[in-house]
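K.L.:
Next up: some structures, all given as structure tokens.
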Structure I
Amino acid sequence: MSNSTKERQYAHMAHQLQLLQSNLAETSRQLEVMSRQCNENIVGQLGKIHASWFMASNRHFEEEMLGKGK
């Protein structure tokens, strides 16, 4: 194999590695965004569930302890 062929192949490999590094950096950024969005969504969902449990337990307390609905 001649030197010019090796140089060309090394240059091509270096270019491919730069593309790989760029794609990995973009993937990392996208994963960070996805993680942040998932965490925000989960916190919101848990807040809604907690609020619904609180409202249901309050209604149950009023009915059982205060005699409403009987």
Structure II
Amino acid sequence: MSAITTPPHVRMANDISRQFQHRPQEEAVAAVADHIRRFWAPGLRAALLVYIEQGGDRLDPLAVAAAARLPERA
């Protein structure tokens, strides 16, 4: 039996999203994007974007919306 493991960048993005989910949608998306932009290493941000491009099936929709605002996506 194999367990599905959530990649660290996905787990962290989901955790951050949960911290801001009580805010209005636009404010929450901006806050999550700001946190990821300011505190994540470029490699983690890149891994998150690749994960989304591959379907992002276990990623919180708030994190997906925030990732679309990262400078790497511009």
Structure III
Amino acid sequence: MGDCSCMQDRFQLNELHSLHMLEGWWVLYEMPNYQGWQYLLRPGDYRSYHDRGGLDVKVGSLRCVIDLYWAVFFLL
């Protein structure tokens, strides 16, 4: 799976309660087109939106972090 600019269009999904991230680092955005709050996700289990640092279950888009430098940048 690659980047997704609109979760609603691609998966008919605008809420994400839990997920299991298999590999890679991803940025999950609150709104479509990579806007709003950003949540950095790395491999692991996210049993609730609290586990990913979310304020609620709302999701809009998802982008892969290709370079580890950018992953570190997002953590700071």
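Only the coordinates and a few stated rules stand behind these numbers; no lab work does. Keep in mind the model is a prediction, meaning the values are calculated, not measured. Cβ atoms are built from the backbone, for glycine too; each structure is taken alone.
K.L.:
Any idea which of I, II, III comes out highest on distance in nm of label points 7 Å out along Cα→Cβ at positions 5 and 29?
P.N.:
Going through I, II, III one by one, distance in nm of label points 7 Å out along Cα→Cβ at positions 5 and 29 is largest in I.
K.L.:
Quick check on the output: -19500 is helix-only ellipticity at 222 nm (-39500 (n - 2.57) for each DSSP H run of 4 or more, over all residues; to 500), derived from one of I, II, III. Which one produced it?
P.N.:
Derived from the structure labelled II.
K.L.:
One of I, II, III was used to compute percent of Cα pairs over 15 Å apart, and the answer was 75. Which one was it?
P.N.:
The read-out was computed on structure I.
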